[in-house]
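None of the figures in this text is laboratory data; all of them are computed from the coordinates on show. Remember, predicted model here, so these are calculated numbers, not experimental data. Cβ atoms are built from the backbone, for glycine too; each structure is taken alone.
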Structure P
Amino acid sequence: MPKVYSPINFDLWPVFNEVHEADRRKIVLAHIFGEDGRSALFITDYDSVYAVGANDLGRLGIGDIEFASTPVEIPFLKGRQVKCFASGSAHTLALTEVGELYSWGNNTLGRLGNGTILDSSTPVRVFLPHRVLVKSVCCGDRYCLALSYDNRVLHWGDVQFSSCQGQNIPCEISFPFESIICEIACGCFHAAVLTTSGQVYTWGINSLGQLGRKADSIDVIPALVERPPNSGPALAIGCGLTSTFILNRKNKLESYGVFKDQEFNNELNSPPIDEFAITNMGCLLCARSDDRYFIHDEESFFDKKTLKPIDIHTMQNAFAKRATPLFLKANPSDMALEVVEPIQGSTRDIEKMLFDKKEFSDLVIKLSDGLVYVHKLILTTFCEHFKSMLLGSWGTETKNEMDMQSYNARAYRAFLKFVYSGTLEPLQGPELIDLYSIAQSYFESELRAMTVTMFRKRLQPENTASLYALACKGVCEELIDICHEFASGHVDEVISSEGFDNLSPDLCKTLVKEATKRKKKNI
């Protein structure tokens, strides 16, 4: 789900009318929420947090419940490096860069997560389990959901979705063995998670089929969404007021809920979708396909199975005078800062200057082909996995060597270079499969996408079968799917290759079956 990065057009939301232009230029992140976007929180470039607008039940966190016509600073959050906000109907959460959570507003059913049911008009700390650090958070009406760096999913508040029984401190939700959660989402009275294998689990109120199941029920235990056949692994999820949307491998949006009289589940008619956004308490979805934008509104009467085109230039325009999806973040290049041209030859290259350089290194990565000298500061800054590890229990043991000899050395070295440079060096197919597994287990979605792109380019009729076998061994579903797709256009050549002769009978049968099926479908 995008966070809607773009130059923020504050004129789209009347709540910013009393924010002076000079102050607007200092805003680096804004969260607009509540009915018709009547409340807002924003962070300035000097790490101060302000609130403005409607303050129902203290949801602004400014110490009272009065309407704030002009911005009011929240002193408690100054300098705490807040990276995002999430809000329900009358409560708000703030997540910091170091994984701490703060909450304020109405505390019915314990939705503030501080061990009480007392309301608070100023930030209080959410009582997370010992040494648990949070990397993403979302809210329902009276419900909160968080994903930690060590892959725990926590929830609190109206955990029974019944308004009768609450949970006032975060507790862990169990998922099937080996399910690794990479994304979370909340609607008004339901929630969803996405696993790294592309499965989607939902729970909550299913009055309109928003859980992707047919029974009209309240499910407090997560269960798999009953998705259409051949839709492939899910890439992204989002929840609206009474809906759940899934972006699948075909870049099509699947919809669940929303309308009682529509088909139980379906793919919305549209071009291939690159990204989409929807508000947790709202009815409007906006999707992007290349440079075109489309909307889907639960409250309108147009074709319920179609995304309608809309003439806008950025996704934020679709949410004018409404709550926004999570937050808007200004691109640093859009900030009104004085630009000083670098002196010739002074441009800094972190990878070139520091990667695998023993001087100043404070951590050694031990690979099967040698040592790699790295820096904890860079790893924790640019990699969430290392941030969780080095700021957690492993880091407190003051170790200065990490044994990674079980990994493919070339693949792991390429991963470390990616952390330093943001680029991917050329690799061959087998190394790319190992790198894909690393990217998947470390939740590096950008690296995973780059690996997939390079893997497509490495496929040839003579190597498809051997790479297919390696992808199956590593359970790399996305790469397996790519092999099926490539083989469908080169069936005879793949079958006559030496690699195909070396496949096990089961893999031979599956590869031919899937390739033939896709070939017929594409005719």
Structure Q
Amino acid sequence: MSPSGDFLDGLAARCVPGPTAASAISAVASPTTAQLIVRYLSAALAELAAWGASAVWRSPAAADARARAPPSASIMPVLVGTGSLLGLWLRPWLALVLAVCAALFRSAALLALALALAARMAACDWQLRRSLWHPGPVAPGLYFADTPLNRRRAAFLRASPSLRRERELTRWLWNGDFQTLFPFLAFRAPVPVYRRFWLESPEPMREGGARAVGACSELIALDVALPPGGFDRERPVALVCHGLNGGSGEAYVCDFVRHATEERGWTVVVMVARGLAGTPVRSGQLFHGARTSDLAAAARAVRDSALGAPVVGVGFSMGAIVLANYCGVQGADNPLACAVALSGCYDCVANRHFAYSSAYWQPWLTQQLKTNFCIKQPAAALLGACEAVDLARALSARVRSVTDFDEATVVPFNGYASVDAYYAAMSLAHGGKLSRVAVPLLALHAADDPIVDCGTFAPALRSTTRVDGSEYNPNCWFRITRSGGHVGWNLGRWPPRERWLFMHLSVVDFAEAVLLTAE
């Protein structure tokens, strides 16, 4: 039997029959940003029309019609956040126009106004400061504990393509907002043909919160992509955790799969988070960021099927949070050879106070959360059946940020004492988990990330990389870039040519540094 057959048969032996057979499938591509914009504009027009009708027609029949209408999430937080962000982007141009007019008309008043606006932006615009002159509490660079093995790995990394190409990050996308948004507007990646397996994830009696969980296990979808030459036990297997609201059809995931399989000969397994991307929920327990048991089951199954090939964990955004937290929870019993967390967060408690993210970016993420968990089935039915969850409030305009949504749904549904308790449970930097990381773990983050503040890494970086640190751990690596945004890192003068190549190179380079310099 071929190595590919051995790997697939080994994985099949550890999986169970599911809603779909283990056959070739094409993942459903996630909606593009342009499609989301059209969808949200349509929803806004419909909401405004409904509001106008309710103001004009206050009859019992109209009230009955509104009551019978399907639930929908208020689009207003998205519109307010987007409008505010556009205003923020236009302020520098307004200051420039005022300065030009002041010069043309020799107006001291216009000049004073331009200077006042520029001073306000310099003092209050987080993104402007972070992008142009102040990288924040963590300066760009590569950070690690100074050991002989780490010095060899660092020398390998400093000579690697990803370190050399960091200076090629697209300069005309001059701030983190543009670095984040442009890929989702302009990049396209072909959706791979996956082979889907269904893994049974045992449900623990309790998952961090106080609410007891039933004994029913959950089925987790594992989407497998093989390289053109088939499975190669001499090459790593990447176990990928996608971002919030995503799946194996996310464009950045598809692009990583293409690069890893076609250009590196890796095998890739994408773990689809429970209940997302159209997968069912049979246990009654929905996805939440503090649950690591699903990833633990997937990592064991992939390791045991890989015929001795090293397994590399790769996490994007929320997937990076789960992956890093898993490394801390798992400790020495970790089947991964190493892991890379891209645009993740080690301290979600601190990041929930990041006002820039909450005001401008999280309304978009929250709108998708409302759709996936409060409107789509079966999640909506499960949340609606929980007496502690107010589904109407969760869908309302009062819920603007991810923290608002978590307080309204995740915290009461899973029995956490507070949103801080939930965020501490999902954060590697809490509960002494940093010191328990037993495999090399790289956090790749941009100083201008507008969703997760790079500054939240500062305490973890100091405590793990310094010999006198409270949680000194040679396995914790940090790489901070000057720009890049959130899951962005655009390269070159025209980024669509290479798409997310910088992220892919960073993953491969770190994995090779670890695997080729093993003790």
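Observations, loosely collected:
- Structure (P, Q) behind the derived value 18.5 of mean count of other Cβ atoms within 10 Å over residues 10-17: P
- Label whose coordinates, when log10 I(q)/I(0) by the Debye sum over Cα atoms at q = 0.12, 0.14, 0.15 Å⁻¹, for residues 234-433 alone is calculated, return -0.61, -0.83, -0.95 (choices P, Q): Q
- Entry that produces 10 once relative contact order in percent (Cα under 8 Å, 6 or more apart) is calculated, selected from P, Q: P
- Value -13000, calculated as helix-only ellipticity at 222 nm (-39500 (n - 2.57) for each DSSP H run of 4 or more, over all residues; to 500), assigned to which of P, Q: Q
- Comparison of P, Q by Cα Rg over 2.2 N^0.38 Å, for residues 314-385 alone - largest value held by: P
- Among P, Q, structure where distance in nm of label points 7 Å out along Cα→Cβ at positions 106 and 418 as derived comes to 4.4: P
- At a computed 1.8 (distance in nm of label points 7 Å out along Cα→Cβ at positions 466 and 482), which of P, Q: P
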